[in-house]
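Enquirer: Just below sit the structures, each encoded as structure tokens.
All of the numbers you see were taken from the coordinates with simple rules; none came from a lab. Computed from a predicted model, the values in this text were never measured in an experiment. Cβ atoms are built from the backbone, for glycine too; each structure is taken alone.
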Structure 1
Amino acid sequence: MSSEKIALTQTVQKGGCAAKVAASELRRILQQVRFPPAHPALLVDGGLFDDAAIYKINEEIALVQTLDFFTPIVDTPKLFGEIAAANALSDVYAMGGKPTTAMGILAFPLASMAEHVIVDVLQGASDKIAEAGANFVGGHSIDDDTLKFGLSVTGFVKPSQVWTNAGARIGDHLILTKALGTGTMTASLKRQQSQEEDILEALQSMAAVNNAIDFMTADLQAAVHAATDITGFGFSGHSMQLANASQVTLSIQAEKLPRFTKTFFCLEHSFLTKAHRTNAEYTEPSIDVSNLDNLHRLLIHDPQTSGGLLLSVSPEVSHAMIQALRSKFKSAEIIGEVSPRQDKAVVFE
């Protein structure tokens, strides 16, 4: 068996961040768990569904810690490793930090899959970790029925420069750094209605490291008041969580939401995942979609894998921020603004 012939998406039922436990189910489960009291040095925990934990070491340095893994979302092993790594590294960038070390989490069917497949997965991940300037320092593996891979990532950030999803300010402009549509486009791949070369735009986006902070001056970094990355709960779920954590309402111009060239084509042909439905159910009480047509409703619920960063930034610098980001993130767009809290957390216009 060669890595060119195996189609990894055909070996699993669900792929990428669409395989996440539905947000409503996850919340119900977590509410039943008794967690220990937070240490005073723990600046950010999972209470507001932020992207990573922040643990203050001293006034100059804080630890950023996260973990992410999933089943294959693409057919090519090396590309799967690249996307899984970029997706895991993203959580550190979403907190304003820089990744430093990464450890692999691997489940691999030894009896049914050739060894070189996992070599390619690990090589893809290693290349992305190196691109981020971090170190691949080990990990843990098990023999399992299906391939799963991801990373536990540790990074650092100055405590005074942490980005969270709770700091959005009224009047801020909202920036999204990547296009939407990875869920529906990879669903078409899994259904064998497209090949990887047909959705190259989405694949390249998923494999792109979310190192937006590397393209910002110190002044631009300081102008980011809140941030999150858009992954399995879709734009709707992650924007809602940011609005709720910040106790504001996000006013979104739906036509400004960047999308891939074939996103609407795939949505029109009903290349959907379970997450399209569960994301809609999760957000329905808290968002206003009354002004959206059906395609835009599907778009905002589309589960992203290694999606873009949603940044809430000072309006005085938003256009300078866009210019800086577009040197790496060609789809970066100002998509709305932060308003005083209304009945709904997110209003789509």
Structure 2
Amino acid sequence: MAHGGESVRFRTFAELAPAGSIAPETVEHARAALEGSKAVQAITKKQKDTGTWGGNLLGIAVSAAQGIKDVGTIPQYRRLVQLGLPTTTRPFKLADRLLFRLLSRDEDPALLFEYQKGAKGDEGYTAWARNLIREAATAALAESGNLEDPRVRGSAHKIASEISEFLRSPIAEKPLVRSGSATVLHPEANPPDWHSISMVAAMPNLQRERAGFTERLRHYLALPAPKKEFSLAVGKKKVKPVHLLLGDPIEADSKGVPKDLPLALHFLELLARIGGLSASPNATRVLSRLLKDTDESGVWNPKGLRSAPKAVSKVSYHTFPLDLESKAPEWRQVDVTFRLALISKLMGWSLEYV
């Protein structure tokens, strides 16, 4: 960890090091350094007193159509969780008020944020947007440790029930249909998405309470995702399905090298948290390839590495990279090494901490 930044260093001490192996004062010093780090400050200074970021909820990429000029509230909140910022700090307290309100049945149009304009006069779009926001808020609150809050648990079970009904239906086997000349998701399909999978991964008790659902979910996420492009018919509009998961999203070459390494690591970690890695041949192959590229000290060090991995999709915004870019060549390896160690520990493997 000599080359890791504040977040990687703190999370290594807190999550990977054997219990009692790190002096409490060392952990506290690492926590203080994290709270004052440039990565954390770059996000917290943009937060409004209302608890929001960027004037929107789910925006990651700039969108002129939706008026999105900066990363939104839920991605920034989840990124602070990933960076390791204590959830007792002011940024979380401010944002929690809004996120819990999003779980309520409050139909205030202002709570639709960037979806408010599209929702005018379109009940179908409004219902879809509220469900999407509810899933994202539930995932964020679960990841920040609000696992046993009745509001989070209630929302989580409702989301799980909706997905479970889909997984048990014939629609799950053929979720795409034709609508005129276009391919769209079946109007009654309710597949998992990145938010709902993150929610389940963050809630071990939910997994135990709904073991049958979790098992079906594992097998579904091991299936190859459809290669055919499709859209969502939402109310009067067509929406890009960037948030949906119709199976395993990892694209890899014949050697198991993923096209989008940050996305692959994010998905591998989610699978590890729900016990689904062993059920997925493609995910197992990709993980084996990544582990094969580690050296004797456990550092990810593939041949010919000239630059740090770059994300193709914005899905992994909140998880990668944890370290701010530096000129040190080791910076290219730190984040992947940390994620592989974390995934290995989640799998129950023994780690040697040096």
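Enquirer: Quick one: helix-only ellipticity at 222 nm (-39500 (n - 2.57) for each DSSP H run of 4 or more, over all residues; to 500) came out at -13500 when computed from one of 1, 2, so which one is it?
Expert: Derived from 2, not from the others.
Enquirer: Thinking only about distance in nm of label points 7 Å out along Cα→Cβ at positions 86 and 182, which of 1, 2 has the largest value?
Expert: Top value of distance in nm of label points 7 Å out along Cα→Cβ at positions 86 and 182 goes to structure 2.
Enquirer: Once mean count of other Cβ atoms within 10 Å over residues 190-197 is calculated for every structure in 1, 2, which label goes with the largest value?
Expert: Once mean count of other Cβ atoms within 10 Å over residues 190-197 is tallied for 1, 2, the winner is 2.
Enquirer: Figure out for me which of the structures 1, 2 the number 1.4 belongs to, where distance in nm of label points 7 Å out along Cα→Cβ at positions 30 and 278 was derived from the coordinates.
Expert: Working through the options, I get structure 1.
Enquirer: Taking distance in nm of label points 7 Å out along Cα→Cβ at positions 158 and 262 from the coordinates of each of 1, 2, which one would give 3.2?
Expert: Corresponding structure: 2.
Enquirer: Taking 41 as the value of percent of Cα pairs over 29 Å apart derived from one of the structures shown (1, 2), identify that structure.
Expert: The structure behind it is 2.
Enquirer: Next question. Rank structures 1, 2 by FRET efficiency 1/(1 + (r/R0)^6) of positions 70 and 326 (r between Cβ atoms, R0 = 30 Å, to 0.05) and report only the one at the top, that is, the highest.
Expert: Across 1, 2, FRET efficiency 1/(1 + (r/R0)^6) of positions 70 and 326 (r between Cβ atoms, R0 = 30 Å, to 0.05) peaks for 2.
Enquirer: Now for a different question. For which of 1, 2 does mean count of other Cβ atoms within 10 Å over residues 6-13, calculated from the coordinates, equal 23.5?
Expert: 2
Enquirer: Of the structures labelled 1, 2, which one yields 23 when relative contact order in percent (Cα under 8 Å, 6 or more apart) is computed from its coordinates? Walk me through the numbers on the way to the answer.
Expert: Working: 1: 23; 2: 17.
For relative contact order in percent (Cα under 8 Å, 6 or more apart), the value 23 is produced by structure 1.
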